[in-house]
1. So helix-only ellipticity at 222 nm (-39500 (n - 2.57) for each DSSP H run of 4 or more, over all residues; to 500), computed for just one structure, reads -7000; which one of 1, 2, 3 is that?
2. Given a computed value of 31 for relative contact order in percent (Cα under 8 Å, 6 or more apart), which structure among 1, 2, 3 does it belong to?
3. Taking 1.5 as the value of distance in nm of label points 7 Å out along Cα→Cβ at positions 23 and 87 derived from one of the structures shown (1, 2, 3), identify that structure.
4. If you rank structures 1, 2, 3 by Kirkwood radius over Cα pairs in Å, which sits at the top with the largest value?
5. From 1, 2, 3, which structure was log10 I(q)/I(0) by the Debye sum over Cα atoms at q = 0.11, 0.14, 0.19 Å⁻¹, for residues 7-78 alone = -0.27, -0.44, -0.78 calculated on?
Structure 1
Amino acid sequence: MSVRERATVTADGERLQTLPEGAFVRDLVTHVDRRGSVCELMDPRWDDVDEPLTNSYLFTVRPGVVKGWALHEDKADRYTLLFGELEIVLYDDRDGSPTRGLVTELVLTEMRRQMLRIPPGVWHALRGLGTKDVVAVNFPTTLYEHRAPDKLGLPLDNDVIPFRFAP
């Protein structure tokens, strides 16, 4: 029996997906001219960026590789994809959150560069899609503490998160 697909975007191209409370996706504009292109990755003056810009780092994910599950108790991650295609799954297990129990699957791509804010307390895992390495930048809201990292982890298959990556 066939099933009609659910709409995932509006006629204007806006995402219909629900994100965990405190998460957001911001479109990044790439300006192109005859010399090349420029794309602002982060500007603390943006209306939706009200947390400090502490540092940044680049990370990669190889095609087909899954990283996660990870959770930060205090910091928010702000991922900006530069190259490749990245599947990101978020799971909100925060006590008192209006979106507790929500699983959200997103794909970031170089075809539509965006910044994704992942709030503290939200589990997340990443998978590289396509045929080339994902290259992304994170602008976390707090500095990394080498002596006591703000990072908890779970194995990919666990009894906490109701999601499994398809092979």
Structure 2
Amino acid sequence: MTLRPATPADFPLVRSLAQRPDYAPFITDEDEAALAAYLAAPDCRFLIWEPEGQPAGFAIFCEIGNPSGRVELMRLALVEAGRGLGGRFLRVLLDHAFGTLDAARVWLDCSAENLRGQKVYERAGFTLEGRFRAHHRVPVTGRIIDILYYGMLRSEWQALEPPARRA
């Protein structure tokens, strides 16, 4: 399973995912300039997941190099949601964050309305650490929603099944 750095040629794919009706309430659709800023930011990694040679998802890590060792998994999406690939994708991302980026902690936020995401994060070993009530206005709907915060520590990742034995 491969992760590779994103390039501007990947922006149409990323934007098409953010604009899908099933993702739009949960993923911000950013223009090419904003996406290019992630490529240029020294504390971010914008990655494309290609488990079988074709793009199957994307992720953006931020806060890399933070003195506390925390790394934010800021955004992620799959080309084919709902087909059971979320767990595999998250395992690859966690292995990258803790193994390659040397994170001490990985955190992410999630819409309280994103039930599919919550299940995937919890199955992957993330701990629900908090809820910010009425914290975010969803641009697509205009609704104000709660945001959930999840985290995983290096020791928790190390206690997971080793990468080589994962399916």
Structure 3
Amino acid sequence: MEGKFTGVRYVHAKGDIQAKVWYTKNKKVLYNFKEKVKTGNEEKKYSIKINNFQINFTKKLSKFKIYDTIETENKIKIFSDFYLPISFVKTTYNELEEINKNYNIDEAKNAGIEELQNQLDEEIENKNNIVNKNINTYESEDGVDIYVTYEVLENIGTNEKIVF
């Protein structure tokens, strides 16, 4: 009776489980809108920060009416992992200008579809597994609602250990 086994025996099963997964993005594109564009003018201001106390060399307010602010802080390093509680802060103000833009229906659809497709392309790792692309647009008085859906074939199987 050598090699004979009676009772329940658990074994691992290996296989690939493929499923269709939907990725959807939506956006409303207005026919008339304002877009902020950099003019190229910028203003830089500097300050020193000691712990949480900041000393500004100039006024913090920008002379620009509409602007974008970028602040970079450089700490003083003595050794490879030892920093002093003193840092130099550079604040850069980039001037922005508001431009009125108008889209017709087709331009609004194309701009929205292109933007949403670019976002989905960045999220999906394996573009060869895209099975279907579905685009729906719904027109209204002030703009177009756009829905872009990608149907992607993905492996959803996982290996798990059997615990008794």
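Since every read-out is calculated from the coordinates, none of them should be taken as a lab result. All values reported here derive from a predicted model rather than from experimental measurement. Cβ atoms are built from the backbone, for glycine too; each structure is taken alone.
1. Value -7000 for helix-only ellipticity at 222 nm (-39500 (n - 2.57) for each DSSP H run of 4 or more, over all residues; to 500) corresponds to 2 out of 1, 2, 3.
2. Among 1, 2, 3, the structure yielding 31 for relative contact order in percent (Cα under 8 Å, 6 or more apart) is 1.
3. Derived from 1, not from the others.
4. 3
5. Of the options listed, only 2 reproduces it.
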